[in-house]
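Participant: See the structures that follow.
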Structure P
Amino acid sequence: MGGALLTQWMRAVEHEFTIVDPFLEQPVEGARLFKDINALGDEKFDLLIVAIKPQMVDEILPAYKDALNPDAAVASIAAGCSVQRLQTALPGYPVIRIMPNLPSAIGAGVAGLYAS
């Protein structure tokens, strides 16, 4: 779902997208791809979009703390992952839960949102 939403977002908005995915082999046109968060160096981001399996949240998210600006936000499409759990993994950042439906993948859906 994350890849499908990214495709739609890239069509709709003029922003730079950076993807960190150790398993993604094909580059995504218009986005920068890194295999590891440490490869970003000192770069800072305003928004982190979490599109991982819920069981990976506690292990992976804390590594992103140093890559976020102090006023950044965390948006998540990780199904079944509570705002509280995301705030525990990345304390101090506002969290936005995004709950897209399947037609969102083709730009014809809706998404429920909740923000802390």
Structure Q
Amino acid sequence: MILIVKKAKVARKGSDLIVESSKGVREFSTLDLDMLVIVGSEVTIDTGTLLFLSSINAPVLIHGKKYDVVLVPPFLTSISEIRKAQYGITDSQALHIAKSFIPNIIGKCD
């Protein structure tokens, strides 16, 4: 998790995040990044960086004076929607789907 508090600029450099603040410039690897938390005002982050964070499934939490915002990558949302649809299918629909996979599985065993 990366925590950014007030007056900073967040940018992307390759697969790393660059944070410029009054304390200097810091570079963070995104390999193990699970989320970005921004607290306070005057923090700028460009849309390319937000898109990159979305592509690595890292949520962005923004806590401000009046509002709190959570940006969750669409992939995480779509997975939950898929699971919800899977749990709601009937037995006959599940059997139909399974039958479509069987020939491919048998073909790989030859």
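Participant: Work out which structure the value 12, 33, 20, 14, 13, 7, 1 belongs to, where P(r) over Cα pairs in 10 Å bins from 0, in percent was derived from one of P, Q. Provide the component values of the computation, followed by the final result.
Facilitator: Working: P: 13, 46, 38, 4; Q: 12, 33, 20, 14, 13, 7, 1.
Answer by label: Q.
Participant: A follow-up question, please. Ranked on percent of Cα pairs over 13 Å apart, for residues 25-64 alone, which label among P, Q comes first with the largest value?
Facilitator: Numbers: P: 66; Q: 57.
Biggest value here belongs to P.
Participant: Suppose helix-only ellipticity at 222 nm (-39500 (n - 2.57) for each DSSP H run of 4 or more, over all residues; to 500) works out to -12500; of P, Q, which structure was it derived from? Present the calculation step by step, with values, prior to reporting the outcome.
Facilitator: Working: P: -5000; Q: -12500.
Here the read-out was taken from Q.
Bear in mind these aren't lab numbers, they're just calculated from the coordinates by the rules spelled out. Everything quoted here is computed from the prediction, not taken from an experiment.
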